[in-house]
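Pasting the structures in now, so scroll down.
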Structure P
Amino acid sequence: MPFIRLYNITTPYCLKNVNLHIRDNELMVIMGFTGAGKSTLLNVIAGLTEYHGEVNFDQKNMNDTPTERRDVGYLLQDIYLFPHLNTFNNIAFGLRAASCPPDKITKKVESILNLLHIGHLKKRYPKDLSGGEKRRVGLARSLVMEPKILLLDEPLASLDPATARNIRREIKALHRRLNLTTLYVTHDFNEAREMADRIVVMINGELKQLGSVQDIFNQPSMAIREFIAAAN
């Protein structure tokens with residue numbers, strides 16, 4: 001799986017000369033207040049927003065590579081499952097759009113259903129799914145295309161603590177099993193502690209500190225102390 005390098009990334013009204021290296025197979029957590037630029041940073045990596053600067057996957061410049069060719073899976077905070085499609089067909093949607101053969105679609109979807117332990121949901125429609133089940137279906141849809149990079153934008157927002165804890169464990173296990181380079185946005189300090197290989201804290205479109213969980217929470221910079229105090 002690739003490492004990601006961002007060079008001098010700037011976007012209108014948001015990111016300001018962001019430089020960041022995400023390691024191969026790393027699970028990096030991005031923290032910051034609403035409006036700090038966390039989601040915009042994910043959108044830059046996915047190729048979903050205009051930016052100045054350079055995005056590299058491994059040694060390849062991705063600036064002119066469209067979203068559908070970046071091998072990125074993206075789970076948004078709002079899941080946007082198609083209400084007229086059942087779980088199987090929601091997950092299969094991207095494969096069909098890519099003209100994947102029907103037998104291969106069935107094999108891939110069944111495999112990801114089993115991987116996420118949601119095979120019993122494959123005939124259900126979104127209206128019949130709980131919040132946690134919808135998250136798992138959204139995650140399955142992101143993974144079925146076999147991405148090299150996984151972007152998770154507050155994937156557990158609005159879930160009850162027990163469900164969120166279980167899905168966190170599943171995400172971390174999948175990250176290790178599939179060797180994905182993963183960026184995970186959250187506001188939750190405990191979530192960050194549990195998930196992260198490293199944490200980056202963003203304030204007003206700038207990266208203020210990058211380090212291990214121990215670095216961020218035990219040796220925070222002055223800006224990060226203010227952020228932690230305000231969040232608490």
Structure Q
Amino acid sequence: MHGEQVTTIAAPEWADQQLDKFISLTDLVTSPDRGGRHHRGSSDEIVVQFVLVEPIFDRLIPGWRDALEMTMNLANRQWVSHRTQALRAKAVLASQEEIREKLGDSAPHMTAAALHPWAWEGARSLWQSGHFREAVTAAARKVNAETQNKLNRRDASETKLFQDALSTNAPLVGHPRLRIVADDGSDTYKGTQRGVMAFAEGCYAAIRNPNSHEDGLPELPEHEALEQLSAFSVLARWIDRATVEIAV
């Protein structure tokens with residue numbers, strides 16, 4: 001699978017169990033009562049189980065659908081071909097576990113669903129359909145909209161909104177401020193405000209704008225999109241926890 005990325009499974013034991021069940025159901029057995037060979041499970045049982053193993057195939061063996069089309073020559077051998085893909089998936093899953101065991105890979109794993117809700121809920125539907133670049137853009141819009149809601153503002157958005165909201169200046173009428181940490185006048189307070197402002201500017205200038213304004217760009221690899229989505233998650237968490245200071 002040169003050039004293809006294989007996604008790690010978060011619950012390998014569960015995935016292995018589902019693959020085993022599918023393999024068992026699609027095993028060909030001989031029945032004197034029915035005559036000839038047939039699958040061990042009924043058509044309904046196989047279809048129901050395939051709903052569970054299909055996303056496992058997607059994670060472990062990219063391109064499995066193309067391989068399936070090449071081997072499905074006869075309709076009555078449909079599930080035999082799917083069974084072959086299940087065996088492939090088990091082999092990939094086993095190799096991942098062996099590599100982790102032998103090399104002691106203790107790197108943390110992260111899923112998009114664990115990100116801040118402003119980032120993930122904005123991106124969810126597009127992400128699940130494989131539109132990763134658009135998903136990141138949708139997350140950026142969601143974070144912007146939630147920030148506007150928190151500040152009760154519609155007159156500014158994105159970079160200008162964050163620059164104004166994170167200013168260390170005192171709030172003005174119509175210009176409330178977001179305080180990431182308490183304003184005690186310290187260098188820590190000032191540095192935090194400047195840092196989050198610069199981070200927000202970078203998210204929108206270097207991630208959101210290129211993703212949404214340049215047509216014809218190739219789709220983002222999933223891992224790169226997750227990195228970009230994570231940036232908006234970090235920003236969302238800061239903004240969500242910040243206190244609003246208004247002019248009095």
Structure R
Amino acid sequence: MVGSRNPTRSGLKNARRIAAELTASGMVVVSGMALGIDAASHQGALEENGYTLAVLGTGCDQVYPARHYKLAKNIADQGILISEFPLRMPAMPGNFPRRNRVVTGLSLGTVLVEATPRSGSLISARFCMEQGREVFAVPGNINSKQSQGCHQLIGDGATLVESVDDISSQLSFMASRAPVTKTGPKLTAIQLEIYDALDTEPQRVDQIEVVLGLTVGQVMSTLVELEIVGLVAQDKGGYVRS
């Protein structure tokens with residue numbers, strides 16, 4: 001779940017409600033712990049005593065923004081904080097688009113709650129599309145600039161969200177189509193394809209991209225997923241099977 005850092009009261013309310021309802025249905029809420037919609041999404045999941053995952057644009061020992069120290073602690077107690085950045089890495093502008101790539105890569109779909117036409121959240125929606133995930137958008141007041149980004153995505157084909165059923169029904173359909181491995185964790189077709197392309201010698205992202213004919217976004221997001229479940233590891237600037 002992503003959205004504006006300067007949301008309306010209605011946007012905050014919708015984010016918390018949708019996150020809480022998704023959590024109650026057994027789903028995990030993933031966001032970036034930024035101001036506004038991100039924080040409200042995490043809070044909605046926590047209030048339902050659910051599991052939420054925050055992807056940071058800093059090292060895991062840094063809290064940004066600083067006012068989210070308590071939120072970060074609650075997420076760590078009831079979910080997980082993850083980052084691809086090393087410890088002590090401060091908040092830097094270039095970190096956050098990279099962080100968005102991981103947020104969408106870890107998710108079956110991305111729900112956008114309020115965004116202006118130039119919002120950074122639209123970058124997340126683009127990553128989501130490139131990674132073959134579902135994009136959802138919550139409509140708002142047609143006179144509000146904060147809703148224009150969502151309306152733009154809906155016009156481009158994103159699933160319009162009026163209730164959590166609009167999300168869960170679509171994701172349940174997607175999950176039912178995912179192939180599984182004979183043993184071990186359940187993997188999608190692209191996860192199996194990339195895992196099979198790896199060996200004991202490190203393979204760079206650009207090598208995998210060329211061999212399999214995939215995009216950089218698809219390769220990077222899938223490698224992150226496989227690394228989290230312990231099937232691959234980074235080694236000498238590339239990736240190997242664990």
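The numbers here are math on the coordinates, done by the rules we state, and not lab data. Please read these numbers as outputs of a predicted model, since none were measured by experiment.
The figures follow:
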item: Entry that produces 12.0 once Kirkwood radius over Cα pairs in Å, for residues 82-137 alone is calculated, selected from P, Q, R; result: R
item: Parent structure of the calculated result 18, given that relative contact order in percent (Cα under 8 Å, 6 or more apart) is the read-out and P, Q, R the choices; result: Q
item: For Cα extents along the principal axes in Å computed as 53, 41, 30, the structure of P, Q, R it came from; result: P
item: Of the structures P, Q, R, the one that -19500 was derived from, the read-out being helix-only ellipticity at 222 nm (-39500 (n - 2.57) for each DSSP H run of 4 or more, over all residues; to 500); result: Q
